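K.L.:
Following this line, the structures themselves.
Just so you know, all these numbers are worked out from the coordinates, no wet-lab data involved. Just so it is clear, the model here is predicted, and its values are computed rather than measured. Cβ atoms are built from the backbone, for glycine too; each structure is taken alone.
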Structure I
């Protein structure tokens, strides 16, 4: 198991203006976040869910379904990650 060398306490205390975006360390975009979620798998989240009707592109739905059972949970996790990253 790898141990992070990052000083997370310092990182969490940083203000946005203190963060330097470089070519080596670019700002994360949605594609990066989604790839991370897919690579690491998803842990089921148990908060109360609300049923909705949602229209998505057919190719997006097929991609999520192609990853196996739990595609709706994966879609929810991507939306939740986007929400968290947009704070």
Structure II
């Protein structure tokens, strides 16, 4: 999914929320789904990686390599502890 498609999907979800066609919980779930699809189905030289373990558990970043992904996670989490990064399958 490209950025424009993701933005359109989020915009459509917001419109449905504004028109009373879905709840805030439904809106959040839909937007979360769009963002996860965008991040894991990313077209380009970057790939999604997920951290497993420590305080970084579950953090997903886009990076060009596993070492780059580790660096990105460490820069985002104050005290990440011990963790591994693995590619996220689309």
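K.L.:
Looking at structures I, II, which one was helix-only ellipticity at 222 nm (-39500 (n - 2.57) for each DSSP H run of 4 or more, over all residues; to 500) calculated from, given that it came out as -16000?
P.N.:
II
K.L.:
Any idea which of I, II comes out highest on Cα Rg over 2.2 N^0.38 Å?
P.N.:
With respect to Cα Rg over 2.2 N^0.38 Å, the highest-scoring structure among I, II is I.
K.L.:
While we're here: Comparing structures I, II by FRET efficiency 1/(1 + (r/R0)^6) of positions 4 and 60 (r between Cβ atoms, R0 = 25 Å, to 0.05), which one has the largest value?
P.N.:
Of structures I, II, the maximum of FRET efficiency 1/(1 + (r/R0)^6) of positions 4 and 60 (r between Cβ atoms, R0 = 25 Å, to 0.05) occurs in II.
K.L.:
Given a value of 2.2 for distance in nm of label points 7 Å out along Cα→Cβ at positions 28 and 52, calculated from one of I, II, which structure does it belong to?
P.N.:
Answer by label: I.
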